[in-house]
Structure 1
């Protein structure tokens, strides 16, 4: 089990997003308030972000998002807390990890996973990971090194990338991955993906919340978050119903059944 968060909106520092709120992802690493499985998230952490100007380059393939991952608890990396004050982005995916029983806490298992311009995180656990790996993990998608990671999330990432490349439909892809994974194993399949212009998540066995609020400056545009649990006690948080997929862009948030 893990806690994860995605942000889309006006550029913010990673420190503002991950450390500053009273119940931030940093705090959730040792004191989560809505975590149903496990009590701490000390088996690694990761954050991926899109540099300013992402998607505006005059190329068919924008540069991939940047990423920082460690096998240690986020509270043990004081250097990253300093660096986070200097890194700014308008789209971020981050997670703190509580490793599934049977899997280690090496850095390769820390999420988000990355391929092309996608960032991917899985909050949950697969009961029969071997069955899901056999059904969804092969063939390995081209250029997806994270799909080789020795964790139960890896075949879900592999299949996400495979279906997304074929369809370009990110919410439809995540819904299909959850449905197809369930054909082979029970599990909790809360997936979270960013592509630089949208953030998409599934509520499939665990909590997911969404928040949309105006930017701090006039004309700045909305801030939108998807998170395993609220990072403050503000009234704008909305719990996503279980068995749903949520799509958030800079203009609107849409919640629909997984189907």
Structure 2
């Protein structure tokens, strides 16, 4: 089947997959640093003073060399390529079904983004668990398939869905808030900008603003999710209590800077590439 004859939802899937691949490759080091900050691994131990992004970055490069910053890239690709594709194809299908005649309002955009993220998040959670374990430095998995086998044999299928609630509490609001801010700020752009050659740059700027706001609001849920997936014996409520007892309220914002940078840049790039590719296919994104 030729690409031009493919169903629009399949085209949206392919556009999303390509945009997710590009952004994952570029920003994986930020995700690794965020995970290490939240789990205090790679030689950076509690009690050694305030741990910052730069200290973790240098520690990883010193102990694992420069390529160590891309540790976890294989599960990231395994999650992102189908995951972002599934997100955008679901988003496109929902938007075409409910909002074919008009643009969604603010609250509707929240529900649209959140619904698409729920579908993608549940389907891709097992790979997300493996990815988090790769990055934290506590597990010595050789491959994604080997890691999945190991978890199934030693911990059971339930471990692959650890942190489901925390993941949804993080990702669904993030996506909903992001889509709301992104769509509203984009709609507020002057028509001459949105139809000009600088439209991709303007869209990228809207994505940056939306990403920063959405990242900060959902940061505590991301810290909880990381703790549950790295320590599968913890439940969500226990992880919240543990983080608060160990680090107080500031513990819920560990890794906020690298996560905000990565999520913001990844989302902005993914949406910009997605919309440009959809326009090339003659489809309204």
Structure 3
């Protein structure tokens, strides 16, 4: 029975990974088009090349998109992590009033269709003369990424022993000292994981940037969309492969932080 379950799990994972298995080798093509040539299928070394990766790294438009994605993503991740940590701490305490209401409001950006959110943000930022600015894009990405940080950090706080906070207060420590020396060390891996997922959420966003971003705020997903519309080339697959590598790195880091958090919790208990 276990062997059968493992087989179906492996089959399901293989089905989900199939698009990646097609995409990644094609990004190394030496040709001009998005299809496998007979030479590639025959594994001819001359049919494979790093030219499209070199083209991406040497192209001004792609480098502008990369710079914007890093700037906007890191800024949104920083704000989302701070806000997410505060929200998760508040929602995890037993005496928080209207906890379910606040939870629903915080998670709304993950539930409401992204087009609706984009339209609302565009209307709000138009009145404030912020459309086409980094400020608007960072705020918008923070709105989208903060719920991800809240979910990640709150999951860690579900296993948090609030008795440690009470004990610290009993010994005369203030709230800030308790947070820095008791709460923060225990939930730091979850906070880092929340920051990573918030950055990944910002990096993946493509709809809102279409509404409120200008040319100067062009990100990697938006540049990929422009490439699909105007000039279809394997360079897009090279960028997609890089993003897949980043996603795998995120999963590895999150798993490492989860295990570290559990180990730290067992050690303190």
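If Rg and Dmax of the Cα atoms in Å, for residues 67-122 alone comes out at 14.6, 48 when worked out from the coordinates, which of 1, 2, 3 was used? Write out the running numbers ahead of the final one.
On the way: 1: 12.2, 37; 2: 14.6, 48; 3: 14.1, 43.
This figure was derived from 2.
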Quick check on the output: 1.01 is Cα Rg over 2.2 N^0.38 Å, derived from one of 1, 2, 3. Which one produced it? 2
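Who wins on Cα Rg over 2.2 N^0.38 Å, for residues 19-130 alone among 1, 2, 3, i.e. which is largest? Write down the numbers at each step before the final one.
Details: 1: 1.14; 2: 1.38; 3: 1.73.
Largest value of Cα Rg over 2.2 N^0.38 Å, for residues 19-130 alone: 3.
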Source structure (of 1, 2, 3) for mean projected area of the Cα convex hull in nm², for residues 27-90 alone, computed value 6.9: 3
With relative contact order in percent (Cα under 8 Å, 6 or more apart) computed per structure, which member of 1, 2, 3 shows the largest figure? 3
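None of the figures in this text is laboratory data; all of them are computed from the coordinates on show. Just so it is clear, the model here is predicted, and its values are computed rather than measured.
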